[in-house]
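*Asks:* Okay, got some structures for you below.
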Structure P
């Protein structure tokens, strides 16, 4: 929602309030997923009737998160 709202906090507040729609379906949580390469419409529908919408194509996804290595890399002996 970058560019559609003024800040990250405002984006989260709009999502919590239920103003955010993805392809006409209300986004209920922060973990809504879309397929890579798909074209979708992201909308913010305000209570006063104003609608801000953007067509977005997801080109790349975020890399998977690496787990932290439980073994230390350096052994310090004192």
Structure Q
């Protein structure tokens, strides 16, 4: 009986504590990864939207420049 108590005290309890601490750290890291992924996706969508708006603005500018050029040729 003393051997089982010693094994529980010096082997199982420290291993269980280590596993519990490791589990808690993994949970925190998974949460942080999920937050970072969400932030990345939001930033990507914002960047894509900005890029689309810039492209549309350049098309508008090119259209105006073409109309100016045509007016100058007349």
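*Asks:* To which of P, Q does the computed value -33000 (helix-only ellipticity at 222 nm (-39500 (n - 2.57) for each DSSP H run of 4 or more, over all residues; to 500)) belong? Walk me through the numbers before you get to the answer.
*Replies:* On the way: P: -4000; Q: -33000.
Derived from the structure labelled Q.
*Asks:* May I pose another question? Have a look at P, Q and say which one yields 15, 39, 21, 10, 9, 5, 1 for P(r) over Cα pairs in 10 Å bins from 0, in percent, as calculated.
*Replies:* Details: P: 15, 39, 21, 10, 9, 5, 1; Q: 16, 16, 14, 13, 11, 9, 8, 6, 4, 2, 1.
Source structure for this number: P.
The numbers here are math on the coordinates, done by the rules we state, and not lab data. Please read all numbers here as calculations on a predicted model, not as lab measurements.
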